[in-house]
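Right after this note come the structures.
Read-outs: derived from the displayed coordinates by stated rules, not from any lab. What you are looking at is a predicted structure, and each value in this text was computed from that prediction instead of being measured. Cβ atoms are built from the backbone, for glycine too; each structure is taken alone.
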Structure 1
Amino acid sequence: MGGWFTTKAMSGGRPLIDLGVHVLDLVLWLMGNPRAVSVAGATYTKFGNRIPLKKGTFDVEDFACAFIRLETGASLVLEVSWASHIKESTGIYISLLGTDGGAELWPLRIYTEKHGSFVDLEPRLEE
């Protein structure tokens with residue numbers, strides 16, 4: 001690493017701009033594109049300066065988080081990172097939680113309740 005992509009003066013906003021906008025776009029679409037009524041967020045640069053670079057700079061944000069309140073009354077929590085103390089293969093994780101059920105993506109799982117029993121579904125979708 002090192003170079004324009006990890007140099008704040010040339011890039012900035014990473015990983016929110018690199019990854020977060022796509023996740024945010026998908027989640028808002030899944031929720032019917034509600035308007036945000038308030039947003040609070042923070043970014044951190046904690047890991048980049050620990051990595052020994054052969055050349056270049058790593059001074060961009062490596063973690064960003066946001067709490068977004070939506071006009072529907074729903075809340076959205078976004079966390080996106082280039083570097084964290086988690087399992088490497090974690091990848092993108094999306095979870096939707098509602099009063100009548102919940103869902104996770106990749107793989108798609110749906111959680112709800114029917115007739116007083118918890119239901120855990122993994123739909124099989126044709127490609």
Structure 2
Amino acid sequence: MLISCIIHDGRTFNDFEKAGIKKILQVLVPDYEPPNRFAVVRHLKHLNVFHHKQLIDQLTSVNNISLTMDLWSNRQMRSFLVITGHYFAANKFDLQSTVLSFSTFDKQHAAVERSRTLQSK
């Protein structure tokens with residue numbers, strides 16, 4: 001359950017190892033030992049493998065897909081690139097959108113660099 005909090009709230013992997021949170025958890029659930037950051041990383045790797053396989057299974061039945069790319073920078077001026085696939089799932093009429101790739105982007109935002117990156121992904 002706490003790992004879900006880390007994912008949904010964008011918390012750091014060691015949030016539940018901090019003294020204040022540990023104290024609250026000890027009061028609420030005395031025998032509970034929160035996951036350490038290594039356990040969180042291990043769990044996230046398993047989730048990534050699981051969802052990656054699910055995505056591949058889902059996309060095998062897709063006949064056509066449209067891709068969009070988006071670039072943006074955070075407050076520290078670190079650039080990110082996301083590639084999203086848009087498609088209709090087999091036998092359904094509702095549009096699905098799925099993030100296919102999310103990564104840092106350390107190159108110039110020129111069209112040539114974006115095109116090379118898209119081809120390599």
Structure 3
Amino acid sequence: AGVREAGRDLLEGMLSAHLLTAAFALKHARFQPGARAVFFGAYPAYVRVPGFGAYAAAKGALEAYVETARKELRRQGVQLVLVRLPAVATGLWTPLGGPPKGALAPEEAARRVLEGVLREPPPEVLEL
């Protein structure tokens with residue numbers, strides 16, 4: 001929805017799905033030293049497009065939160081990985097007429113994410 005059409009429900013839903021879920025997961029998780037948590041951000045250029053304002057804002061908030069949390073949790077031996085994927089062929093793109101050319105199949109995206117986040121040492125930001 002465009003910025004003039006987006007209602008409070010959409011904005012709250014996006015923030016809940018991305019920022020608040022991560023915040024509560026980090027607050028209540030019982031991490032052991034060496035633990036790794038993975039969060040999915042977004043390439044800003046891909047999501048800062050008309051109709052995606054609420055999504056872009058929620059992803060931006062998530063990335064800022066994870067960056068800050070990483071600094072705090074590092075002292076406890078917990079590693080946070082932020083993943084930025086290229087376009088993946090999912091329903092997210094339906095409002096724009098479908099996924100862009102060259103979008104990854106979900107299975108390929110999952111394979112690349114697993115391969116990347118399981119590296120030693122894990123990257124702080126994994127850009128695929």
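One table, with the values for the structure above:
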| item | result |
| --- | --- |
| Of the structures 1, 2, 3, the one that 41 was derived from, the read-out being percent of Cα pairs over 22 Å apart | 3 |
| Highest-scoring label, criterion being distance in nm of label points 7 Å out along Cα→Cβ at positions 6 and 86, among 1, 2, 3 | 2 |
| Value 25, calculated as relative contact order in percent (Cα under 8 Å, 6 or more apart), assigned to which of 1, 2, 3 | 3 |
